[in-house]
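Visitor: Below: a set of structures, written as structure tokens.
Read-outs throughout are calculated quantities, based only on the coordinates presented, and are distinct from any laboratory measurement. From a predicted model like this one, the values you see are computed outputs, not experimental measurements. Cβ atoms are built from the backbone, for glycine too; each structure is taken alone.
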Structure 1
Amino acid sequence: MRVLHPVQPQEMLICRGTYSYHVSGQATGDVETWLITQLPDGTQIVRADIDGSRGSGSNLVTQMRRYPDGKPEWLRIRYRRGGINAAAQYSFEEAGVRVARQAEGYSRRVKLVEIAADYVVDYHPVIAHDYVWRGYPDNAGGEGRSIPVFSPDLWAAGENILQGRALRFHIMPQARSRCVTPARTVPEAQHYAITMNDGTEALAWFDSEGIPVRWTYPAKQLDFLLTEYQQAGPR
């Protein structure tokens, strides 16, 4: 697993795993490995590595640090796709995100992206999709809700790569259901339907700790499955 910053001795393992990416039921060759650790002060670090060397050709390495309450503190990204080689850091403020990014061949850019308070972050690895579980309000009572989402843009061209976008996604809880993947079975997984800004619809299943077990885009026949999972023992 490639990482931006090595795991330090004071970090304690929470869990780790692997997702396999599929199209129309067939593995694409893209594989995501991830790792969640906790520091002595209760903050957590989420590392993810999407290796597309045997599939799409895209490679994404991320590191997110979040406060004990789950809110994001900062995110760092390194991204390669075709002739694109870029890196960025996102510092999360109460109602804005400070973006510092640079693509190879272009000058460094710094910008503040304004966004509604209590936003969540979708930074693209499947392990990052816990934003649904974290973003759905406790007092929503099972009704659909629109939530503010910040997301780095992986598909922008040239110097605009990794710029930040302020979006709104609609989340609708579904009945809990059994979710079976190669890594584990969750008998009563938390289940959500998500509609994104462009109308794309997704379905997601989470365990009780908010770990995505499966994420799928039915219309596109894209499926992301947890294929390996390890949870730390008692500490």
Structure 2
Amino acid sequence: MVLQELIPGLIVVTLAVLSAVWWVRRSRRGIDWVIAAAPLAAVLSYLSSILFRVPDYQAGCPGGCSGWQGYPIATHLGSTIGRTEFDPVGFLLNTGFYYAVLLLASLIVTWLATLLRWEERRLSWKIGFVLFAVVLPLALMPTYLPAPQPSLTGEPQRLAINAAQAWRWQLLARGLTDRRLAVEDVRLHPDGERQRVCFRVYTWFFIPSHRVYVDLEPAGVRATAGGSIPLSASCWVQP
């Protein structure tokens, strides 16, 4: 288990170091960027704690499990009583991850721009390049990156999968802006017979948009009801 956690960390550090060396050797501006990327990475790490939140959940945890905030590494840890506490180690690790991503992504974009002779291009071409190489990948992040959510297994996982499929196909409720469903919890419906699954919905640029809940029949296959609610509302007080 320790090795599984250590290897990704070593990869991130290696990429950060190699990218920093490339920028430093490139020019004086490269050195400035290596320095400026550090506080920017800290800002992104803090922003992730606002955008990515997993509430305390019960699915697979009879006694309840603590949620967290931050992505991909938790910067705040839950306490199963609705509060979260700041984790400085997690925040620093998360900042390091974003630092490596910033240096590596900017390296790739800069290399591609140089390859395509950026300096010789017209303004319209440069705008198109930025939209295609920077804005579009950022907008499509929910399409190719997983969202933070509880790691479900067994029956809760089956119910969550069926609920997600029902939301998309049976209820026909997925809109153009709903790019990613992240399960928050699976609980027994207040009627004591059906199951309710709650999802956090992310839109373009991985911005949380709203919550949806799906009520499944006792067999847990088909949906009997569902709805969309604001992020400030709870799935568990809906009728």
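Visitor: For structures 1, 2, which has the highest computed value of FRET efficiency 1/(1 + (r/R0)^6) of positions 78 and 102 (r between Cβ atoms, R0 = 30 Å, to 0.05)? Show your work: numbers first, answer last.
Guide: Numbers: 1: 1.00; 2: 0.60.
The structure with the largest value is 1.
Visitor: Can you spot which of 1, 2 the value 3.0 was calculated from, given it is distance in nm of label points 7 Å out along Cα→Cβ at positions 166 and 206?
Guide: Values: 1: 2.4; 2: 3.0.
It must be structure 2, since only it matches.
Visitor: Of the structures labelled 1, 2, one was used to calculate log10 I(q)/I(0) by the Debye sum over Cα atoms at q = 0.08, 0.09, 0.15, 0.18 Å⁻¹, giving -0.28, -0.36, -1.11, -1.66. Name it. Could the numbers behind the result be given before it?
Guide: Values: 1: -0.28, -0.36, -1.11, -1.66; 2: -0.40, -0.49, -1.08, -1.34.
This value belongs to structure 1.
Visitor: Given that helix-only ellipticity at 222 nm (-39500 (n - 2.57) for each DSSP H run of 4 or more, over all residues; to 500), derived from a single structure, equals -14500, which label among 1, 2 identifies that structure?
Guide: Working: 1: -500; 2: -14500.
Corresponding structure: 2.
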